[in-house]
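Listed next: structures, encoded as structure tokens.
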Structure P
Amino acid sequence: MRTLKKQKENTRMMVLMALLGAIVVVLQFFAGSISIGSFSITLALVPIVLGAVLYGPIQGAILGGLFGIVVSYSVVTGTDVGGHIMFEYLPAVTLFMCIFKGAVAGFMAGFVAKCLKEYDSFVRVVAAAIVAPICNTAILSLGIVVFYRELASQWAVAGGFDSIIAYIIFGMCGLNFVLELSINIIFAPVISTVIKATKRFLK
């Protein structure tokens, strides 16, 4: 009896993960057509946070990794203009960073939510929604400083910035991060409601 119940729970999780994965793909392809400067914004963190809070760090990492694969496609094809320039500069590093930052963002969202399991789902969702874009942007920014310093210097000069750090904070990543964080926080109540409804349905 317990085994059958576990099988049903696993099946439901797989179905919901597949649905969330499809939403990640659709949202990121849609977001690929919306850019600020040379870089596309990220809308797919919302379903990643939902999956991470519902099922934990590993599932969050899977959804985040899927998001990274879609970003990699946009980078290779040139839909993401800035990412494509980075890809031409360091192909392997760029693709690894796309997938890695997405997976880490999903994992950390789930990890934080798991650490706050004694709290209300809304608190857990808000915390996860804040952590995900921080990880996504922080890894991208660090990667640019470490691996793309020469390229970033050219972009900084072209943008009228005195340093790479100033360019990353106020030019390249700053506004994108604010938008991603705002979108996640705005959708946090919706995510919390969906999680509560899903848990009632799965009982």
Structure Q
Amino acid sequence: FKDWPTDNIIEEVLEDQVNKSAHYLPHRPVIKPNSTTTKIRPVFDASAREKDNPSLNQCLEKGVNLIELIPAILLRFRQQRLGVISDISKAFLQISIHSEDRDFLRFLWCDKENNLKVFRHRRVVFGITSSPFLLGASLEYHLSKFVKEYDSKYAFAKETAKKLSNSFYVDNCVTSVSNERELETFIKEAIIIMTEGKFDLRG
């Protein structure tokens, strides 16, 4: 969390903007001592509500369900000899929020000197009802655009882009390939494709 301001994931609300109409998200830490990447993950509750008032999630359109059905994903995983599993690092945090919408994603934070500060999110928040759609739509847009517009520069990766478009379950990539050579090619090309969209594919 301490790196979020410098990584432009969150921004402090200016003092003259604090009293502007806004929504504040309650949050709590989830501690994962066995995690090798994120020991403490802040969780924001967009379903929290006051009496006689709707929650933020109740005010948002959920969006079309773009998540692949699990049986279809599992069938593709078992279709060929070698299974491939990967995921996008901090996937939701790679997608920006329009500046006019950020005040509905505010939260309070006490710094080490016990000063209360007001922050707001600049990126999509995990736990918002529309977040899976926003991620899915962004991936779909990027991969379809890659196939159409990067044909000359990355013509060699066109088939991999098509394969990726049918391989994501939220931020997890699950697919299969026939042999080690195909695996090596898929890994190399998949990383190139996803990096073009500022997504870090790992695993």
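Since every read-out is calculated from the coordinates, none of them should be taken as a lab result. This is a predicted model, so every value here is computed, not measured. Cβ atoms are built from the backbone, for glycine too; each structure is taken alone.
The table that follows gives values for the structure above.
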{"read-out": "Distance in nm of label points 7 Å out along Cα→Cβ at positions 70 and 126 from the coordinates reads 1.8; which among P, Q", "value": "Q"}
{"read-out": "Entry that produces -28000 once helix-only ellipticity at 222 nm (-39500 (n - 2.57) for each DSSP H run of 4 or more, over all residues; to 500) is calculated, selected from P, Q", "value": "P"}
{"read-out": "Mean projected area of the Cα convex hull in nm² - structure with the largest value, from P, Q", "value": "Q"}
{"read-out": "Structure with the greatest value (metric mean count of other Cβ atoms within 10 Å over residues 22-29, set P, Q)", "value": "P"}
{"read-out": "Which entry (P, Q) yields the derived value 1.5 for distance in nm of label points 7 Å out along Cα→Cβ at positions 78 and 158", "value": "P"}
{"read-out": "Highest-scoring label, criterion being relative contact order in percent (Cα under 8 Å, 6 or more apart), among P, Q", "value": "Q"}
